[in-house]
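A.B. asks: As structure tokens, here come the structures.
Here, each number is a calculation from the coordinates, and none is a lab measurement. Since the model is a prediction, treat every value here as computed from it, not as a measurement. Cβ atoms are built from the backbone, for glycine too; each structure is taken alone.
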Structure I
Amino acid sequence: MKDNQTIGYATADYAYDLPKELIAQDPLADRSASRLLVLNRKSGEVAHHVFKEIGSFLKPGDCLVFNDTRVIPARLLGEKKDTGAAVEILLLKRLLEDGTGASDTTGINSCDWECLVRPGKKLKPGVQVVFGGSKAPLTATVLETREDGNRIVRFFYDGIWEEVLDALGEMPLPPYITHKLKREDRDRYQTVYARHEGSAAAPTAGLHFTKNLLDELKEQGVSEAFVTLHVGLGTFRPVKVADVREHVMHTEVCEISEGAAELINRTRRDGGRIICVGTTSVRTLESLSDEDGKVRPGKMETGIFIYPGYRFKTVDGLITNFHLPESTLLMLVSAFAGRTQVLSAYAEAVEKRYRFFSFGDAMFII
């Protein structure tokens, strides 16, 4: 039986030193040219490679599980209608399910979102916001303030919501990335297989895959299963409690189709490995798996929080990036490979000058 210190129930157990210059500010021109640290979780052995070599660690019959969510330009800059004061709104979670928004008797479309807003104190229920000037096709009204400080905001628009958002919104890069992403470079903050719009942040482990690399892996006999989890900005919120067991995880919508569930279950029956690409794929599988590891199709809102002591039901391997100190993502990785081994691997990555976080290098835990 491991003691609490070994398992790591204290948030401080997930701290590590990272020089600021190792935080990647820009993506590499070649996605698959990222470095790859390979950690064997049984032996603790660490090896250093380039991401495009990942096929040498995969076997015919393995199944890669990708999160096919697509990042939306969820950062909106506007102004209060009455005063002209600057306003910033970050879209977190859409509250309408019809995909097109509801239309009122005037023919104006609307949709409701849970949002982060700045300045928070001045955006009270009833405040109206305009975006892109008075002639722009987007306005909003704050409906309510939630206990956590988030707002429920109703947006009013002409035309197609996705087109309006694409014209007026910006990519909401994580706070540790200080370089502004140019509009023409938006695709570098999307995976090449991104399909279903709804995320406020990218599932960054998948950013390393190119279409050519995916084709090579298919030819090698590696199958692909796609699940969807729309990533919220809660991913970047720090753990503020001293004991991780007291942390309340943010919730996100995830979904697994019948075809994906069947492929994953068949792979497990046939002796293949289930390799998750990213922590969001892990959270989706573990949320929609039975205790015996059988994946069931469906859609749900998950608040699963995985930290050391958790027993994985479905996942055999994990491709992931290097995560922030004291973050829930680092805790999940530590649950999978062991806190001491993971932090040791991170220390080696720092020593060898790996690039960290969203645009950084990758880690493959097998």
Structure II
Amino acid sequence: MKRIVTTALAASLAVGLAACGSDSGDGSGSGSGDKSVTLVTHDSFAVSDDVLKAFEKQSGYTVDILKGKDAGSAVNQAVLSKDNPQGDVFFGIDNTLLSRGLDNGIFTPYEAKGLDRIPEELQLDAGEHRVTPVDYGDVCVNYDRAYFEEKDLDPPQTFDDLADPRYKDLLVTENAATSSPGLAFLLATADEYGDEGWEDYWSELRDNGVEVVDGWEQAYYERFSGAGKGDKPLVVSYASSPPVLDMESRPEEATTGVSTGTCFRQIEFAGLLANAGNTEGGKALVDFLISERFQQDMPLNMFVHPVRENTELPEVFTRYGEEIADPHTLDPAVVDDNREQWIKTWTSLVVK
């Protein structure tokens, strides 16, 4: 949530699909017997090479990583291909999209090793264990400190601020229909303003020049001035995004800030895909995602919080990131009941 782009491991889509399709399902890997396991995920998944190689050596499985676009698009593709999945494990479905995956039966239950180290409030499918929580983060507006200092303008801190004419044409957000942070931001406004008010609020944002792009990578790295390339000093990202830009230079103060009144708590999950070719390898991979070593590695690769209790966080992560004491949340049942209609209405209001 947030995250830094990495190059996918060498594995073409065709090879990945062939491996899954030809496997006998006995956990031995692909039909050629090479013991590979495929992780299907979004474009922001990242893991250190040495951590992944240690898992491969310990488990005997070679990991192929098949990346889609943003989480929303990746989940949609997983639903469409559920009868012949692209891999063995899916990572990146979150609490804003969870019911879509569960209702469409894309996962098979598996109680992962190490689940007892994860707080119960993060285990949203604890009764059936179709998914396992892996990380959490808070979707919030980030701002470019240099821009606001140069303009002698206070950065916005609340949703109401974002609709103020002082911030006209400054905000870029992600498409709620295709992007998980974009959807989380929409849900935060629904929680803030309620059924009677969120549509009017987005009409105000539209009139105030909000820009909508497809996904987080585009919004953060191409349109956000704080990342050095774009001309928008406000972007929907994560409370833990500031370390992305400052982990090397280590300035006294983070170069980007967080509008702490605009946040929504997002939890990401992994699950063993139904009809997977390598179920045993998939189980080992899910276990790995909540293992101590992966959880320690995650903050400075994907810039999200580990779910495993007592995981030590890197100093740079805590120094520049923001801790959000009271983020917006919505009951998953409320999201499930309203998500599709909210997205449809939001699209008609905002997307041109």
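A.B. asks: Looking at structures I, II, which one was FRET efficiency 1/(1 + (r/R0)^6) of positions 110 and 302 (r between Cβ atoms, R0 = 25 Å, to 0.05) calculated from, given that it came out as 0.35? Working shown, then result.
C.D. replies: Numbers: I: 0.35; II: 0.70.
That value comes from structure I.
A.B. asks: With distance in nm of label points 7 Å out along Cα→Cβ at positions 46 and 126 as the yardstick, tell me which of I, II scores highest. Spell out each step's value before the answer.
C.D. replies: On the way: I: 5.8; II: 3.2.
Structure I gives the largest value of distance in nm of label points 7 Å out along Cα→Cβ at positions 46 and 126 among I, II.
A.B. asks: Kindly point out which one of I, II the value 16.8 was derived from, the read-out being mean projected area of the Cα convex hull in nm². Show your work: numbers first, answer last.
C.D. replies: Values: I: 19.2; II: 16.8.
Here the read-out was taken from II.
A.B. asks: Still on this structure, I have one more. When helix-only ellipticity at 222 nm (-39500 (n - 2.57) for each DSSP H run of 4 or more, over all residues; to 500) is calculated, the result is -9500; to which of the structures I, II does this value belong?
C.D. replies: Source structure: II.
A.B. asks: Please compute distance in nm of label points 7 Å out along Cα→Cβ at positions 182 and 214 for structures I, II and give me the label with the greatest value.
C.D. replies: Details: I: 2.5; II: 1.0.
Once distance in nm of label points 7 Å out along Cα→Cβ at positions 182 and 214 is tallied for I, II, the winner is I.
A.B. asks: Output the label of whichever structure in I, II has the greatest value of FRET efficiency 1/(1 + (r/R0)^6) of positions 78 and 158 (r between Cβ atoms, R0 = 41 Å, to 0.05). List each step's numbers first, then the result.
C.D. replies: Numbers: I: 1.00; II: 0.70.
Comparing I, II, the top value of FRET efficiency 1/(1 + (r/R0)^6) of positions 78 and 158 (r between Cβ atoms, R0 = 41 Å, to 0.05) belongs to I.
A.B. asks: Looking at structures I, II, which one was log10 I(q)/I(0) by the Debye sum over Cα atoms at q = 0.26 Å⁻¹, for residues 294-341 alone calculated from, given that it came out as -0.94?
C.D. replies: Numbers: I: -1.13; II: -0.94.
The read-out comes from structure II.
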